[in-house]
1. A value of 36, 20, 13 was derived for semi-axes √(5λ) of the Cα gyration tensor in Å, for residues 114-289 alone; which structure in P, Q was it taken from?
2. Work out mean count of other Cβ atoms within 10 Å over residues 146-153 for each of structures P, Q, then name the structure with the largest result.
3. Kindly point out which one of P, Q the value -24000 was derived from, the read-out being helix-only ellipticity at 222 nm (-39500 (n - 2.57) for each DSSP H run of 4 or more, over all residues; to 500).
4. A value of 14.8 was computed for mean count of other Cβ atoms within 10 Å over residues 82-89; which of P, Q is the source structure?
5. Hey, FRET efficiency 1/(1 + (r/R0)^6) of positions 154 and 306 (r between Cβ atoms, R0 = 41 Å, to 0.05) derived from one of P, Q reads 1.00; which structure?
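Derivation of every value follows stated rules applied to the coordinates shown; laboratory data play no part. On a predicted model such as this, the values are computed, not experimentally measured, just so you know. Cβ atoms are built from the backbone, for glycine too; each structure is taken alone.
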Structure P
Amino acid sequence: MTQVSVSSVAFEPRLRLVRAETVAEIEAPVKHTGEASRVLGRPLVVDLDGTLVRSDLLIETAFSELGARPMSIFDMAAALFRGKAALKHRLSEPVDFDPATLPYDDEVLAFIQRARAEGRPVYLASASNHRLVGAVGAHLGLFTGWFASDETNNLAGHAKAERLVEQFGERGFDYIGNGAADLPVWALTSKAIAIRAPARVARRLTLVSSDIEHLTCQRPSWRTWLKLIRVHQYAKNSLVFVPLLAGHAFEVSSAIQAMLAFVAFSLCASGVYILNDLIDLQDDRRHRTKCERPLASGAIPLHHGMLAVPLLLLSSLLVAGAVSLPFLGVLLGYFALTTAYSLVLKRKMILDVVALALLYTTRVIGGAVAVQVAVSHWLLAFCLCFFMSLALLKRFVELTGRVDAQTPDTSSRDYRATDIGMVAALAAAAGFNAVTVLALYISTDAVSQYYARPEVLWLVCPVLMYWIARAMMLAQRRAMHDDPVVFALKDRVSLLTIGLVGGLVLVAI
């Protein structure tokens, strides 16, 4: 077996960001004989993925690469054909990796600090590529050395166990790990320390080691999962009921079809939300509020999020098929557009907000197809303008947040701090254009087909004008949530406005 070098960490963590290509420059071989190890104390070896950090660097770098360059999936497939080590090496090359943002486990860090206080050498041993492992080691400055995979050797499972025994001898070290891949290492350690080990792994661990310590950790709760799938965002999918109300299709069968459409859009949106979170891990961790999302914070393991995506999407397609084949077609179009948004469009100036407006409007179209009513062109025009306004308002809030935090322009959004004024102007213009479209619709003869007192609808226009202007003012004052829709659902004045509009429409009927 080809040996994987152990790299010395005899330097200060003076850089918050260590790029992968600089790691090789600071590596130097280090050797510890058995006698030296006994003098210094029994070494502590710490796993990286899932242990030191509540994340997985292979998954992180893969989705980061996919988000930045979607066509790189073919390069990744070719690298994987040469072996897992080759794939990890390929993903470690172009990524702008920032170890300072990783979700480090406080319990593991405390354990390391206690070992260092006892005079014990501490090593980092990971199946991740040496460039990334070296960057983590350089950032923390806690390790005597590290072991990692290179372009041809994947330091995982039995390979890691053999390498550590070669370096320290059998039973000559303690090891902290978290999963099934660590069982071969635990079988050869003096003491096995586990954190976040699944129940089946914990049971198998008792068969291979007699000296075991389980570190405390917080498991994800059902509330954490609800936060991950963004249940609070399901209110947006209520747009599927708009055609039912606008077309006065108040039959029970239509209501059931609309409810199924709501469920299908919600499941599909949740799957795409998780996919988007996987792609945006690095950017979310730098954000003042998004850093608390379950995947970015490490509250839910990344591989659990990956499994949830196909399950949610398949469930949504099954529900959509139960509604009708035309509705299934609309949902597939929604999925294609929202996936394109996650991978490409969200990084394109203005195209991103146009895509968001179209996604909102697609929900309305889906509702019309589900209940089999004709969708008004006036309604579609109103939706496009109104939701274009909300999308621009969301970007405005994000820009002001970055400016206030003195955060540099991000590569994940094609907007600059100097664009704030123009984005605000476009948001206001789109919002008031929506009011204009509504006024023109009220002026047509067609409105009398659905409303006995259409003149009452004119009162909706000033109410909407008030809400749009107030939202812009609150955003300017930094008093708005990152998402205007979420803000509206929590803001008392916004809820009263929605109720007033609904009341006016009922009176007009």
Structure Q
Amino acid sequence: MAKLKNIIRQLSEPDFQAIYDSLISSGADKSAGLMKSLRDHNLPDSKIMVELDVNANAYYTLRSRLNQKIEEHLLQQMESPRTDILKKLANINEVVFTKKRTISIATLKKIEKELIHYDLANELTVVYKYLKKLHINSPEQFHYSQLYNRHVAYTLAIDKAEHVLAEYFKKFGAFYFSASENERLSLTLQLREMRNVSRLYQSHRLYIFYSCMSLFHQLFVEGDDQQNDELEAPEDIFIQVNKIFESYPMDPLYYHLNLVFSFLKLEYYNHYRVFKQAEKFYEEINDAASNLLMNYSQFTFSPQFLISKLTRALRLGLEAELYAENENLFRDLELDYGDIPCYTIFQIYRSLSNYYVGKYDEAARILNNLLNDVSLKAFPFVYMEVKVLLALQYCLLNDGDLFNQLSNSIQRQVRTQNKEACENILLFIKLMKSALSGTRKEKQKKIAAIAEKLRFVPQSPWFSPTSFVRLDEPLIGKLAAVDNYSSI
């Protein structure tokens, strides 16, 4: 909310009035009322809800839609001058074939200045192509040929950087689900390749792409004990990136990449446990979570936000609030089944949100659908942990038959892996088997002892869904209350 309030207060009067009038004319009176309240008054959310006569869910929807409306307006304002230039460029043949040579050259040079201002390197190649043709009988042809060649090469470098960036985050998903040292090495090599590409030109755009990767790599691949002295410090990167964004306020790509760097700031502060600073970015990213998951996978590993969201909820004791929030937060979300890490993390997040409020049937249904929708066999440890989480739902539902089938399947898989790496999985199975056997008094003590052992099992280096299960007294009590099942 803090970001939305700041944006509204910083809007110019014409922009504010234009958006406000648009909301009124389209019948969105409550959104218009919310916008006016946020601009004119410094009221807490609870009072604004009373003023607008809406509940928490409706209020969240209003905020989200208002934020989207403001972004659309600002983006339209940003795009219009660029669109004018591109229209002129699209009609350049008319100028070249119908006007005098001097007029054509003057027109092209004017378009060149505007394209340089907006850093449109690809479009500049068109301008230089025509300029070198128009100077075919002049010594200046060589100059424009050089500019043409340089911008073609630069465009290819930009394309290469975007490809390497997308590949890096695709590979990171495999690394996060396997903790393979080969995958870690592959990520480091991708980072070096991006650094080499970014050094080909003094380019702020290449610097931004490299920064997306460098920041993420330092936070999630190298860790504090493997700091690379060749990499720029995160604090310095953030300062430099802010300067670039401020220097190119009309650049639509930078407008959108602001979200990526806000996300990276959130993760930076989470990483160093400076939670007070992290909260300044949490709400902004949370409001844009659906968009981040759908549209930013080529610029960052966006499902990491869901991991941070679960971690934050458990740290603050707010896990029961996730379920009610999800309906509005992910209403329009559409994920790619082919992006297995992202899809898997999202479905586990949904399942855990149901589990936290006691909706074990729904949590189990989501996990069953996940196992049917995608194949996790390439990631055996994550595959087993998903099954363990599903087995926990069956245990809490007192469905001994389904639990028994699943636990046998898990134990068969454990035998094919390193048992030491599966310690948490084996203890979870033991804990749930204890819940389904013995007298209640015996069970409570036994379950508590196993839970205590589980708390001291080292954190798995790969993505571990079971780490988001709070092994506390309420869970131990629920497991102890499960009826006995004779076949266990």
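1. Values: P: 49, 19, 15; Q: 36, 20, 13.
Label of the originating structure: Q.
2. Values: P: 21.1; Q: 16.1.
When mean count of other Cβ atoms within 10 Å over residues 146-153 is computed for each of P, Q, structure P gives the biggest number.
3. Working: P: -18500; Q: -24000.
Among P, Q, the structure yielding -24000 for helix-only ellipticity at 222 nm (-39500 (n - 2.57) for each DSSP H run of 4 or more, over all residues; to 500) is Q.
4. Working: P: 18.9; Q: 14.8.
The correct label is Q.
5. Details: P: 1.00; Q: 0.65.
Source structure for this number: P.
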